[in-house]
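There are structures below to look over.
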Structure P
Amino acid sequence: MVKRKDLVKYAAEFVGTFFLMLSITFSLNGEFIRFAPLILSSTLMVMIYVFGNISRSHFNPLVTFGFWWRKQIDRHLITGYLCAQFLGSASAIALNFLFFIDSQDLIAVDLVKNPDYSVLKGMAAEAIGTFALFIVVMIVATTKELKGNSFYGFTIAVTVMLMAYSFGDFGTFAAFNPAVSFGLLLESKISLGTFFLSLLAQSIGAFLAASIFKLFYSPFERNNT
């Protein structure tokens with residue numbers, strides 16, 4: 001039987017991911033698309049601070065795996081976190097359809113078939129952005145030296161904003177998050193092929209970030225224990 005405290009964590013992940021995805025899809029479909037990175041990063045920062053003391057504010061399956069890798073989340077919570085994140089994203093898209101039902105762009109971006117985009121550039125953009133996000137989260141939110149800091153939410157949000165402004169025009173919408181890519185797929189912003197390419201690029205970026213973190217930061221942590 002699922003414990004109540006675990007359900008509260010899952011609910012926090014659902015709500016946080018819901019509002020993150022909602023800010024993304026509303027800003028992309030509304031009149032403020034040029035401010036989308038600022039809007040989504042601001043929303044992310046608020047959600048991080050609101051739910052940080054409950055679920056640690058992952059809102060991203062890769063971050064959840066990162067916290068598990070860093071032994072800062074119990075393994076039995078992973079499935080619940082992932083389900084909450086993907087359901088939160090899907091729920092945001094469902095609400096988006098109610099508001100923008102007459103203005104949905106059903107021409108999904110296909111990195112392979114669309115000559116306006118490049119598979120290599122799209123995957124590289126997604127991998128680099130995910131790399132930056134993942135390593136920043138691991139440092140500011142999981143290291144002993146920075147435990148209890150008050151700037152982790154701001155740092156993560158600014159990283160997302162800068163990466164989104166830098167890599168938002170390469171066909172993957174600068175998701176850096178499998179749950180966000182899933183939402184974009186449901187909304188028909190990206191094709192199924194682009195979705196899987198995004199997942200691959202995000203996984204590569206997170207893996208490289210974890211490798212660099214372990215290479216440079218693990219010895220530092222051992223010297224300070």
Structure Q
Amino acid sequence: SISEIRGNLEPCAGDTVNFVVEFSGVDLFDWTFPSDWFVLGNSNTSSIQFIVGTESGSVTVRGRDACGDSTTVLTASVTPIIPPELFISEDNGNLVSGITSGFFQWLFNGVLIAGANDPTYHPTVSGIYQLHLTTFTSGCETFSNEIDYLVTATKNADQGRLLIYPNPASEILYIKYSDGKSIPQGSTISLINMDGKIVLSVLSGSDNLYVHGVPAGVYTVRIENKNEVLLKKIMIE
């Protein structure tokens with residue numbers, strides 16, 4: 001006899017899951033499952049391992065003994081959860097996720113970037129970037145497309161065009177053009193740490209950027225408007 005088939009009835013598509021059945025006096029097991037699920041290993045035992053597909057349906061099992069006698073068939077209805085398609089793109093020097101809700105982790109050349117857990121990332125080094133997403137509700141995971149990002153002279157404009165002081169700073173930064181002119185109103189002023197994470201981002205309405213409470217370290221100030229993108233390294237103490 002067989003009883004109590006157990007397994008995840010709402011697995012994430014692409015995950016590996018196990019189904020197990022309790023049994024007594026059974027020698028062979030006949031399992032059925034949705035057509036796009038893939039079996040790993042031996043399917044004639046009391047436990048079976050699948051790579052989950054996208055099709056809903058049933059996982060069933062029937063037991064047989066050496067004499068050919070069969071048990072009743074047990075059925076478990078399964079409904080895979082399909083993770084959302086995740087696409088990232090480049091937008092004015094930033095990498096941007098098409099999805100804004102979930103747990104995010106950026107990767108650089110296949111390696112996790114510490115602290116890079118926002119849907120937007122500012123790369124400062126050339127290489128291959130990708131985003132990993134874990135959904136809030138189901139915990140399903142998915143990876144985005146890869147972007148081979150190239151830092152160019154245009155994206156990293158001449159630091160000499162910006163005058164930023166004091167440097168090092170602890171409370172406030174004064175930001176102007178090197179000729180003394182103010183940054184155009186409506187420009188986006190961002191403070192980016194060495195991991196490429198934006199820690200501050202404001203629209204310019206004055207020549208000041210308050211940095212009180214920002215952890216000590218080396219940062220890049222990024223000024224962006226419709227005419228240009230300017231970068232300059234500064235230090236917070």
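Quick notes on this one:
- Among P, Q, which structure scores highest (criterion: mean count of other Cβ atoms within 10 Å over residues 62-69): P
- Look at relative contact order in percent (Cα under 8 Å, 6 or more apart) for each of P, Q: the largest one is in P.
- helix-only ellipticity at 222 nm (-39500 (n - 2.57) for each DSSP H run of 4 or more, over all residues; to 500) derived as -24000 - corresponding label from P, Q: P
- If Cα Rg over 2.2 N^0.38 Å is computed and equals 0.99, the structure in P, Q: P
- Of structures P, Q, the largest value of Kirkwood radius over Cα pairs in Å, for residues 78-197 alone belongs to Q.
- Read-out log10 I(q)/I(0) by the Debye sum over Cα atoms at q = 0.16, 0.22, 0.24 Å⁻¹, for residues 46-109 alone, computed value -0.77, -1.03, -1.10, structure in P, Q: Q
No value in this document is a laboratory result; all are computed from the given coordinates. Keep in mind that what you see is a predicted model, and the values were worked out from it rather than measured. Cβ atoms are built from the backbone, for glycine too; each structure is taken alone.
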